[in-house]
Structure 1
Amino acid sequence: MKILTQRILICTVMIGMLFIVQESQASISKNSTKISISIDILNVDGTKMGINPGDTVFIESGHRNHLRFYNIHGDSLHYVVFINRGGLVDIGPTTFNFGLQVYDCSFFKLTGTGFDKLKYGVKIGQTPVGSSGLSLDGLSSNFEIDHLEITKCGFAGICANPKPDCEDRLNRGNFVQRNTSYHDNYIHSTSGEAFYIGHSYYTGYTITCDSVQKKVYPHEIHGVKIYNNLVDSAGWDGIQVGCATEDCEIYGNKISYYGAQNERNQNFGIILAAGTTGKCYNNFIINGTGNGINVFGLGNNLIYNNIIINPGYDFSGKYSTSNSIGIFCDDRSTIEGRSFNFFNNTIISPKGDGIRFYSTKSKNNKVYNNIILNPGSIDNYTDKNKSYVCYDNTVDLTLSNNYFSTNTQSIQNIMNVEDVYKYCLHLPVINNGIDISEYNINTDFNGKARVFNSIIDIGAFEYDSVMIPSQKASSIKVFSNTTQGKLMIYSTKSEVIDNISIYQLSGQSVLSQTPENNDVSIVNVKDLISKGIYLICVSTQTENYRNKICVGY
C-alpha cells in the first residue's frame, strides 16, 4: 500500500495571490526613546528634537494638512521608527507640494501598523496638481515604507527620485541610495504614477548651471524591493523603477486599471526603466490602457511568473489602445552582451503582441515556458507567430516550450488569479516546460515548488500531475446520487480503495479519507460541499484515478 500522505501532497495545490512574508528591517525597540508628534506639529527636525538611532516616533492620530520629517538618522542596527498611534493618521487635502515629505533621513521605517483595527494606519490624499502623496527627497536612504494608503494625488503616490543638481550633491558618483523597500501599501486614483522610484534618465541629461549647459547623471539605487502592494487606477504607470543598478526586486504586487489617463508612454503596468537590472516576478497586472511590463534595463533581467491580462484594455470607453503589448523590451540602456530572460509568464488577450523584443545589444536572450493567449495583433502578420513573440533576425533570442493559442472560449470571463488558474489547468501545459533551475527560480506564482517530478509546467502556475483528468480507461468508477448527496466509488478489478480526495477546481481540499478495506465505498458529501464541479482523486494499489464530478442535490 502506498503512503497516503504522499498522495495527499500530490493532490494538494494552492491558489490566490501570494503575499510573500519578508522580515521587517526594523521594529519598535523596548528600550527606545518614545517621542510623540501631536497633530499640531507639521515639521519634525530630528536634530532639534534630539531623535537618535533606535527611537520610536509616534504620530498621533487625527487630521493634518501635511507632515514633514528631516535630518533624522538611525543606523544599520537601530532604525528610527515612525508609526501611527491611536488610530488613523489622515494627511490632506493640502496646498503644499507634498502630503508627507521625508528629507535627508536615513535608516528609518515609516509604517501604518500602529492600530490593530486598521490595515493602513496612515492615509495621504488630495495633493495639488504636480504634487506627490509621499515624497522621499534629498539624501534619504536605507528605509522601509509599509501599510500606507495614498490616493487622489496630483502626481505620484510615492515619489523617490531626487534629481541631479548644480551642486552635485545628488549626482552619480557622490550619492547612492541603498537598501530601500516599499511593501503592503495601497495606492489608488493617482494622477501620475503610483510608484515613481529612481530617475528616468539614467543615461544623463542637460541642465543649466550659472548660464552654462551641464550634463548630469542621476544617482544609482543599490538594493530596492517593491512587493505586496495594491495599485488601482493609477493615472500613469503602476510601478516605475529607474537607475536601480543592483539588487532590484519587484514582486507580489497587484496592479489594476493602470494608465487611467492613457497618457502616451506613461500608461504601463510596470516599467523597469533605464539603468535597472534584477527581478520582476509574481505580479498580477490586469486591465490597463498600455503595455503590461516594459523592460528598458541594463540586462541580466529576469521576468518570470507574472500574470498579465488585457493590456490595452479600454475601461473608459474613449481610448484607442490597439497596440498595447504584454511585455516589451528594447535597448534603452542595455549593456552590450547582457541578456534578458522571460520565463513562465501568462499573458492573456493583449490588444497587440504578446511579447515584442527589440534589443540588439543583448545576447543569449530566452523566452521559455510562457503562455500567450489571444493576441489582438494576430491578423496583422503573415507569419501569425509574430503576434505571440515579435522579433527579427537582428536579435539573439531563443524560444522554447511556450504555449500559444487563439482559443477564446470563456477567456473574456477571466478577471482574477483563480480564473487564470482554472482556465490554464485545462490547457496542454502540464509537464511540458523546459528546465530553468539554473536561474534559481524555485517556486511558481503561488509559492509552490516549481519543479515537480523533475519536470515543470508552462505558465505562471505549477500543477500537480494528478490534477490532470485521467485520459486512459480506468477500473475505478464514480457515481453521484443527485438526490441524496452521496458518491459511490468502486473498482471493477476488486482492488481495495486506499484513499479518496475531493478538491475544488481552485485546488482547495474539501475531503480526504481512507475508506474501509473494500473495493466499494459510499461517501456522503451533502454536508461537506455545495452543488458544483469538483475534482476527485481515487487511489488503489495500481492506479491513481483523477476526474471531474458534478455534485447536485
Structure 2
Amino acid sequence: MTKIVIRPTQSHAEQRLQISGVSPLMARLLASRGVSEANQLSANLSNLLPPHTLTNNQSMAKLLADAITANKKLLVIGDYDADGATATAVAVKGLRAFGAKVDFLVPNRFEYGYGLTPEIVQLAAQQKPDVIITVDNGIASVDGVAAANALGIQVLITDHHLPGQITPQAACIINPNQSGCDFPSKNLAGVGVMFYGLLALRAEFRECGAYLVKPEPNLTELLDLVALGTVADLVKLDDNNRILVEQGLRRIRAGVCSQGILALLRVSGRQAQTANAQDLGFYVGPRLNAAGRLDDMTLGIQCLLAETELEATSIAQKLQDLNVQRRSIEADMQDAANISLDDMDVSNQFAISMYQADWHQGVIGILASRIKERFHRPVIAFADAKDAIEGQGLLKGSGRSIAGLHLRDALDLLSKHQPDLILKFGGHAMAAGLTIKQVDFELFKHSFEIVVKSLITEADLESVLEVDGSLNSDDMTFASAQTLENQVWGQGFAPPLFYDKFEVINQRVLGEKHLKLSLKKDSMVLDAIYFNHSDLLASPIQAAYQLQTNSYNGTQKVQLNLRYVVS
C-alpha cells in the first residue's frame, strides 16, 4: 500500500519568491523544494561555487599544468556507466583543448571489474603513460594506486564516491566527499568533479600568462556532457548542479553540443530543440549505459567524442541496438525474478537478496531497481562473475536501497560483523556494488536481512508518494505545462506531482499495455495517459499526475501523465 503525503509548503519562502516575480504556482513548487531566494534560480555560470573551494583542486591544477607543459603522456581511466563515460569524454576533450597528449581506457566490467585495480594498471602500463587520471573512480583503489606507483606512474584521482577507511597514496585527490573537504556541494557527479578540475587548470594557466597571446579554451563547450552525466548518475540536483544541468541543456537545445548527444536523442525519438532533464535521464542515459552493461563503454565514449554527425549516428545506432538487447535480457530476468518472488514471504522481510546462475551481470542493477520499486525494500541482485578465488566461484551483486537505509553503510556494518563474507564493496546511500563467494550467498542473504532489520523499522518499509497537492483548473494550461517542463527537475528536486479527484469520461487500452483516458475536473475535460496499466478504472478516481505538453499531428494540448491511481 502506498501512502500519499502532501509535500509541506514553505509559506515565507513562497511569498519572497512571488514578490521577486515568480508565478504563484512556481513559487509554491520551488519553495517546497528548498528554494527560498530568487537568486537560487539563476543559471548564470558566475553563480557556480568557485573551483578553488574544492579541496586540493589548485594542487591538482598545478600537477596537470606541469604534465601538459612537459608533454607527458596522460591516460584517463574511467567507469563503465554514463557518469564515467561523460567524465572520460570531458577529461579527454578538455585536456586536449589545453594541448595535452591524452588517451583513455575504460575497464570492461566483466573482465576487470570497477575502478583502478592492479589488473587495469597492468593493462594501462602497456600504453606507457606518465600519468593516470581517474574519473568517477579511484577513491577506493588503494591497491591499484600502489601498483601504479611501483611502476613509476603518477596517479591523479578525480572521484565523488564515499572514501573507505584507507586513502590511496595518489599524488593528488579531488573529491567533495573525501575527509577534510569542505566544498559546500557534496553532490557533484564524477563528471562534475572532472569539470571543476578543468576550471582550476584554466585558472592555473591564466595565472602563468599562457593566454596573453592565444585564446583560452572555452570550457562551456563541455557543459552538455556535464549535464548528461549529472542527470544520469542521479546525484542530488542542488543549486550548483542545477546550474550545470541548465547550462548544458541550453547548449543541447541550441544544437551546439556533442554530436553524440544529438545522435542519441535522435535514435531515442526525442527533439534536441525541446530537450529537458528527463530526456537525458530516461532516453539518452540508458542508451549510453547499454554499452557498459552489455559490451564495453569504449563504444559509448567514442559516441560522445565523435566529431561528425555521420560517425555519431553510426555509433548511436549500435548503442540503440544494445539497448534493445538489454531490454530483452531485462524482461527475461524480470520474469524469472517474479517466479522466485512468488515463493517468498516478502511482506515479512526487510530486505531482498536474489541470485540466479543465468542472470546477466550488466543488468542486475536495473533488476534490483525494478524489484525495489515494486516492494519498497532494499534489494541486492547477484549474478555469476567470470573470475574465481582459490577455485571458488564468485558472485557480483548490485543493490538499490530505499530512503531509510544507507546501503553502503549497511554493507560496511555487515563487513565488520563478518569480515570474510564480503570480498569488496562500494557505492552510495541508494546504490552499491559488492562481490561475495558463490557458496556464501545463503549466508549473505540471512546476514544482510539481520543488518537491515537492525537499521530500519517497519514504518520505513511503507511506500510513501510525495505530492504537491491539488492543481487549480486555471493552471492546467499548455503554458503552465511548458513552464514546468522547462525547469530542471531530478534527483532531490522532484518533478511536480499533483493529486486530484477526477471523473472518468472515456478510457481505452493502447497497444495492450497503456490506458488512454479523458478525465473531467470541475468543468474541464483533459486528456490523460496511464503508462503500463491496462485495467480499466472505475469512476471517480484519485490520481497523482504530472502536467505535460503533448504535441501530435501539429496540435498542442495538455496531457496528464498518471503516476498513481486510487479507483
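Kindly point out which one of 1, 2 the value -1000 was derived from, the read-out being helix-only ellipticity at 222 nm (-39500 (n - 2.57) for each DSSP H run of 4 or more, over all residues; to 500).
Details: 1: -1000; 2: -12000.
Structure of origin is 1.
83 is what came out when volume of the Cα convex hull per residue in Å³, for residues 225-360 alone was calculated for one structure; which of 1, 2 is it? All intermediate terms of the calculation are to be shown ahead of the outcome.
Working: 1: 83; 2: 132.
Comparing all candidates, it corresponds to 1.
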- [ ] Check the numbers for relative contact order in percent (Cα under 8 Å, 6 or more apart) across 1, 2 and tell me which is largest.
- [x] 2
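One of 1, 2 was used to calculate distance in nm of label points 7 Å out along Cα→Cβ at positions 73 and 425, giving 4.0; which? The partial results should precede the final answer.
Numbers: 1: 5.6; 2: 4.0.
For distance in nm of label points 7 Å out along Cα→Cβ at positions 73 and 425, the value 4.0 is produced by structure 2.
Please compute FRET efficiency 1/(1 + (r/R0)^6) of positions 81 and 281 (r between Cβ atoms, R0 = 35 Å, to 0.05) for structures 1, 2 and give me the label with the greatest value. Before the final figure, lay out each step's value.
On the way: 1: 0.75; 2: 1.00.
Greatest value across 1, 2: structure 2.
Read-outs throughout are calculated quantities, based only on the coordinates presented, and are distinct from any laboratory measurement. For clarity, every value in this text was computed on a predicted model and none was experimentally measured. Cβ atoms are built from the backbone, for glycine too; each structure is taken alone.
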